[in-house]
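FYI, it's all coordinate maths here, none of it is from the lab. Keep in mind it's a predicted model, so treat the numbers as computed, not measured. Cβ atoms are built from the backbone, for glycine too; each structure is taken alone.
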Structure P
Amino acid sequence: MTVTQAPPRDELLRRASEIVPLLREKAMWMDENRRMHDDAIKALTEAGIFKMRVPVRYGGFESDMSTVVDVISELGRGDGSVSWTVAVWLISTWMTGLFPDEVQDEIFSTPDVRICGILSPGALVVPSDGGYIVNGKWSFNTGAQQSKWNTNAAVRPTPDGGHEPVMIMVPISDLKIVDDWHTSGLRGSGSVTTLAKDVFVPEERVLPMGPVLAGIHRSKLNADATIFKAPFMPTACSTVGAVALGLAKAAKDAFFERLPGRRITYTSYESQSEAPVTHIEVADATTRVDEAAFHAFRAARMIDDKGAAGEPWTLEERARARLDLGAACQRAKEAVEILDSASGGSSIYRDVPIQRIERDVTTLNLHAILHPTTNLELYGRILCGLDSNTPYI
């Protein structure tokens with residue numbers, strides 16, 4: 001095992017910024033080929049991005065959540081699909097830290113290992129000698145074709161004849177890949193379907209979902225690590241909320257890069273930048289970008305502060321993490337839509353980034369966990385003194 005000195009937040013952000021031009025260069029290729037470009041993976045690996053949520057004893061950085069949000073949102077300025085895929089890999093890497101230490105020893109023996117994950121139970125696990133036999137499928141399995149391990153949700157029988165949700169850890173090589181990721185947005189994420197047919201999973205690679213959602217783990221060596229003191233859902237929400245922020249920033253960049261020399265057709269404005277409507281649009285969009293950043297970083301700071309202090313989480317605080325995620329997604333989508341509408345008819349060409357950014361942020365907002373209205377309702381229920389209507393909190 002190798003313990004390394006983690007780079008500071010500013011250094012990791014600098015490395016991410018240096019990758020942005022490459023991601024923009026490869027963005028159309030990734031959109032067309034429906035997966036991340038190998039050059040992008042190489043650059044991310046060399047920058048140490050995949051080490052950010054790896055325990056320090058394996059050479060990882062154990063980066064705090066504010067750093068994670070900074071880096072993922074910066075990558076989102078380059079490409080939304082890359083930002084989303086990295087977010088999923090980092091969440092799944094963190095999840096691996098909840099498994100028994102011997103499981104981590106096996107998985108993290110591969111340097112810069114990429115681990116994808118699915119939270120929606122899509123399979124049944126049946127007890128067998130020393131473990132379980134798994135059958136089922138998982139759709140929207142981001143980055144599966146470019147990962148080594150997959151942490152997936154499933155259900156297992158209970159003595160009373162019911163079922164309980166569990167998380168399992170499976171090598172990607174044990175699963176069948178179904179290349180069905182033909183979508184309108186986040187196309188470069190390669191979020192294909194995977195199938196398990198009579199796959200054996202050892203007992204130690206199965207965790208009950210309840211403790212996982214509460215941030216209770218079976219790792220003795222991670223017990224005192226700050227990043228592992230947060231519940232699962234706030235951790236996941238804060239991580240993926242950064243993708244929305246990155247897309248909002250990307251839209252602003254794309255708009256201002258095309259603004260010089262553009263005119264407003266069929267009007268007297270020879271320069272779009274001189275039109276009052278443009279001033280209102282860019283100010284409105286920028287305000288919404290800033291609001292997305294507020295929510296993304298508020299959730300991150302809460303995770304960091306409570307983890308450092310070892311404080312328990314209240315139900316309202318957990319719900320607020322979901323609220324911050326939904327609000328970040330909503331504000332980002334609003335910002336992108338304003339700038340997309342202001343970009344004119346020429347922006348519909350595929351080589352103009354704003355149209356891809358708009359497709360990506362729309363796709364992001366349709367995700368069941370990220371959906372703004374769902375998260376508003378959940379937080380409102382808690383404020384009104386009702387119980388949560390979901391275990392994913």
Structure Q
Amino acid sequence: MAHERSRSRIIPPGSVLGILGGGQLGRMLAMAARSLGYRIHVFTPEPGSPAGQVADVECVAPYDDLVRVREFASRTDVVTFEFENVPSATSAAAAEVAPVRPDGRVLHITQHRLREKTFLREHGFPVTPFRAIHSEEDLRRAVVELGLPSVLKTAAFGYDGKGQQVLRALDDVGPAMAALQGAPAILEAMVDFTLELSVVGARAESGEFAAFPVFQNAHARHILDVTVVPADVPEAVQAEARDLAHRVLKSLDVVGLLTVELFLARDGRLLVNELAPRTHNSGHVTLDACVTSQFEQQVRAICGLPLGDTRLRSPAAMANLLGDEWVASQGKPRWEAALALPDVHLHLYGKSEPRPGRKMGHLTALAATPQEAARAAILARRLLASTETMAST
């Protein structure tokens with residue numbers, strides 16, 4: 001495609017890449033950047049973070065210590081973030097002394113559900129009907145307008161289902177408002193959907209765009225459980241999903257990665273559910289399944305390098321590993337049982353304390369079909385906490 005701007009300045013290997021956030025996304029980003037020859041500085045409030053374990057420098061300070069943030073950014077050549085709950089002021093302070101990609105405007109919009117949904121609606125993207133909620137009166141009016149059931153979500157700092165309540169009756173309004181404790185919120189109409197999909201797209205400063213194959217996602221307890229690729233939808237739907245992602249990234253003027261989470265409604269419409277201005281849990285499968293991983297792609301995009309080939313090497317699936325597997329195995333997962341399966345790959349995040357619901361790692365599996373890959377990934381996960389043997393499965 002034609003470039004929208006002149007060629008961007010290249011930030012070459014050997015430069016310092018700064019990451020705001022120390023979680024597992026930052027860890028895998030740092031590992032990909034290291035393989036390309038970059039040095040890694042991580043800014044995190046928690047020492048010994050998953051990303052900090054593999055970085056050259058781990059700067060430990062609160063996000064609101066803007067003096068330390070500027071000092072951190074001054075020692076980097078480019079700064080990115082690994083999750084969207086980094087305060088906007090932190091990103092703005094870093095941007096005073098180094099390029100931040102994606103820029104603070106993208107972060108500001110996508111870290112707040114009401115700003116995000118309003119941006120999408122105003123730019124013509126299909127979203128479920130919603131209303132802003134600031135009072136119980138707002139909520140009662142919105143429930144009448146949108147109907148029941150509907151979903152009440154805190155406007156800020158929500159992920160993996162946190163801050164969400166399903167309202168099924170008018171009697172739910174009072175308790176739901178009390179649970180918000182005065183926080184601004186958004187009420188969304190319930191979507192009658194058949195599948196949850198996601199598209200991880202990358203956009204360079206030049207306007208170059210590339211999208212990974214469309215991922216099909218299944219959740220459990222509001223946390224992503226299993227992703228398969230390619231998604232079991234017609235090519236026309238996949239093409240529409242990729243086009244939606246391209247238009248969203250262009251509208252936001254993203255330089256870097258952004259994930260578009262989608263509902264495929266029962267009537268065939270695609271609706272944008274959420275945006276994540278970063279790599280995404282569903283994209284972890286790209287580490288083993290695609291020519292270029294989502295993490296290498298983020299490095300390429302923010303550093304002005306050509307975007308990598310996003311082709312799928314093989315149908316594949318990813319199964320999240322939560323702390324539940326450690327609890328079920330009494331702290332001793334049977335790694336040897338899971339890894340005895342052919343074309344199964346293990347990725348752990350360096351977290352020392354497994355807790356139920358905490359993401360500790362993931363398994364990917366490659367196979368002839370997405371369905372076979374999903375069965376292999378789920379079986380491998382089950383074997384971690386089981387006394388089963390390969391012969392009995």
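Of the structures labelled P, Q, one was used to calculate FRET efficiency 1/(1 + (r/R0)^6) of positions 9 and 201 (r between Cβ atoms, R0 = 41 Å, to 0.05), giving 0.65. Name it.
Value 0.65 for FRET efficiency 1/(1 + (r/R0)^6) of positions 9 and 201 (r between Cβ atoms, R0 = 41 Å, to 0.05) corresponds to P out of P, Q.
Hey, distance in nm of label points 7 Å out along Cα→Cβ at positions 185 and 321 derived from one of P, Q reads 3.7; which structure? The value was obtained from structure Q.
Tell me which of P, Q gives -9000 when you compute helix-only ellipticity at 222 nm (-39500 (n - 2.57) for each DSSP H run of 4 or more, over all residues; to 500). It must be structure Q, since only it matches.
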